[in-house]
Structure P
Amino acid sequence: MAAGAAGGGSDELKLLGVWVSPFVHRVQVALHLKGLTGYEYAEEDLTNKSDLLLASNPVHTKVPVLLHAGKPVCESMLIVQYLDEAFPGSGPALLPADPHDRAVARFWAAYADDQFFASWIKAFVGTTDEERAAATEAAVAALQKMEGAFGECSKGKAFFGGDGPGYVDIALGGFVAWIRAFHAVASVNLLDAARTPLLAAWAERFAALDAAKEVIPDVDRIAEFAKHDLLPLLQKLHPKN
C-alpha cells in the first residue's frame with residue numbers, strides 16, 4: 001500500500017489516515033481513480049493523535065483528513081466530493097453530471113454509512129450473542145436495499161457509477177475488504193451471492209480495480225487486526241463511564 005508516483009496537482013495533497021480504516025480507503029481509492037497519486041500519506045496513531053490532526057479536525061479529531069495546500073477537508077465522502085470538484089480535469093468524474101442522479105448517489109452513499117455501517121459495527125462490539133445477531137441481520141437488510149439501488153443506479157452496467165466506479169462505488173467499496181475480513185473472522189458472509197447476487201458480483205469487480213488493489217490492505221491482514229486489535233482499540237477510544 002503506497003501513495004504511488006506523482007499525479008497532476010497532487011503534490012499539494014496530504015492525507016492523514018490509519019492503514020486499516022475503510023473511510024481512509026475511500027479517499028485513497030478516489031485519489032487513485034482521479035490520477036492524484038503523488039499525495040503524501042501520514043499514518044496516525046488514534047491513541048496518541050498528532051498535533052496536525054487535532055488542529056486540522058478539531059471538531060471530531062478523526063481520520064481521514066485531506067490537506068490541500070495546507071487547507072483541511074474532513075469526512076471521507078466530503079473529501080471525495082471535494083476531489084471531484086477541485087480536480088475536474090483529472091481522471092473520471094466521480095459524481096454524475098445530472099442533478100437528480102447526483103442526489104440519488106449522495107442518498108445511497110449516506111445510506112451505506114447511516115444504515116449499513118451503523119448496524120454492522122454493532123456486530124463487532126455487541127456484548128451478547130443476541131445483540132451481535134440482531135446487528136448482523138440489520139446490516140444484511142441494509143445491503144439488500146443497496147442491491148435494489150445497484151439495479152437503479154447502474155442501469156445494467158458494471159458499477160453504481162455505470163461503466164466505471166463512481167461515488168456510491170467508493171462509499172460502499174471502502175467496506176468490501178472489511179466485509180470479507182468479517183466473513184473470515186465471524187464466518188458470516190454479508191455479501192452472499194444467493195441473497196444479493198448483484199452486489200456479490202459488484203464486490204468482485206470493485207476489489208479487482210487497480211485503484212483498490214493499490215491502496216486497500218490484504219483481507220488476511222485486516223482479519224488479524226479485527227481478531228486481536230479492534231475491540232481493545234474501540235474500548236480505549238470510547239471507554240464506558
Structure Q
Amino acid sequence: MAAPELRVIGLGGLPEVRPGDDIAALILEAAERQGIRLRRTGDVLVVTQKIVSKAEERVVALADVEPGPEAARLAQETEKDPRVVELILRESRRIVRQAGPVLITETRHGFVCANAGVDASNVGQGLVTLLPEDPDRSAGEIRAGLREGAGLEVAVVISDTFGRPGREGHTNGAGGIAGMEAFVDYVGRMDPYGYELRVSTLAVADELAGAAELVMGKLSGVPAAIVRGYAYPKGSGTARDMIRPAERDLFR
C-alpha cells in the first residue's frame with residue numbers, strides 16, 4: 001500500500017482585489033493561467049482572509065476614523081495609532097489582555113486574537129482591513145461560485161494568522177470553512193496497541209490552513225492555495241465550531 005502523499009499548490013497572479021470582486025472567478029482565472037485544473041471533487045481551496053476582506057469592502061481609511069476617549073487612552077498605553085485602536089474596539093466583544101504594545105481581544109465572531117484582526121499589511125498606506133463579517137458565509141459563497149462557475153465540489157477554507165497561548169510565533173488557522181467538518185474525531189477509536197483514544201480531536205481545518213501558508217507566505221503575492229491528496233471530512237462544519245465555550249476555556 002502506497003504511503004499517503006499531500007500536495008500544496010500556490011495560486012498566484014491574481015489582480016489587486018477590489019470591492020465587489022468575485023473571488024471564485026478570480027481563482028478559476030488564476031488557475032487557468034497557471035495551467036492548474038482544480039479537481040471536481042477532493043481538493044481543498046485555501047484563501048487568505050485579506051483578499052476576502054477587500055472584496056467584501058472591509059477596508060477602512062484611517063482618515064475617516066474618529067477615535068473616542070477609550071481608544072485615546074489605550075493608544076497611549078499600547079503606542080498604537082488611536083484610530084486603529086478605535087477600530088479594534090469596534091470589532092471586539094472584550095479586551096482579553098493588554099500588556100505594553102500587545103492588545104489581545106475577543107472579536108465579535110468569538111475569535112481571540114491580536115488587535116481584533118485589524119491589519120495594515122498588504123493593503124496600502126493609510127488603510128487597514130477588518131475581518132469579514134461572517135467568514136463561514138464568505139467561504140460558502142466562494143464554494144458556491146466554484147460550483148456554479150466550473151462544476152466543482154471542493155471544500156473552502158479562509159485562512160488568517162493566529163497566535164497561540166504558551167508558544168512563540170504565529171500560524172495560520174481557519175477563520176471560515178465550507179464543505180467540510182472542522183474536526184476529525186478519534187475519540188473511541190483503538191490505536192494499533194489496543195488503547196482506546198479518549199481526547200484526540202484534531203482541528204484539521206486549522207491544519208489545512210497552516211499547510212497552505214507554507215506556499216502562500218506573507219510577502220509573495222500568493223493569496224490562495226490548493227491542498228490536494230487529503231481525504232478531508234465532508235460536511236457542513238463551520239469555523240465557529242472551533243471556538244471553545246467559555247465554561248470550558250481554562251485560560252479565561
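Just so you know, all these numbers are worked out from the coordinates, no wet-lab data involved. Note that the coordinates shown come from a computational prediction; the quantities given were computed from them, not determined experimentally. Cβ atoms are built from the backbone, for glycine too; each structure is taken alone.
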TODO: Of the structures P, Q, report the one carrying the highest value of mean projected area of the Cα convex hull in nm², for residues 137-224 alone.
DONE: Q
TODO: Please state which of the structures P, Q yields -16000 when helix-only ellipticity at 222 nm (-39500 (n - 2.57) for each DSSP H run of 4 or more, over all residues; to 500) is computed from it.
DONE: P
Task: Top of P, Q by FRET efficiency 1/(1 + (r/R0)^6) of positions 105 and 193 (r between Cβ atoms, R0 = 30 Å, to 0.05), largest first - done: P
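Using distance in nm of label points 7 Å out along Cα→Cβ at positions 81 and 145, single out the structure from P, Q with the greatest value. The partial results should precede the final answer.
Numbers: P: 1.9; Q: 2.7.
Max of distance in nm of label points 7 Å out along Cα→Cβ at positions 81 and 145: Q.
Which structure, out of P, Q, was relative contact order in percent (Cα under 8 Å, 6 or more apart) derived from, given a value of 26?
Working: P: 19; Q: 26.
Considering all the candidates, the number was obtained from Q.
Here percent of Cα pairs over 16 Å apart, for residues 57-152 alone has been calculated and equals 59, so which of P, Q was it run on? Intermediate results must be reported in sequence, preceding the final value.
Working: P: 67; Q: 59.
For percent of Cα pairs over 16 Å apart, for residues 57-152 alone, the value 59 is produced by structure Q.
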Open item on the list: Quick check: 32, 25, 14 is what I get for semi-axes √(5λ) of the Cα gyration tensor in Å, calculated from one of P, Q. Which structure matches?
Closed with: Q
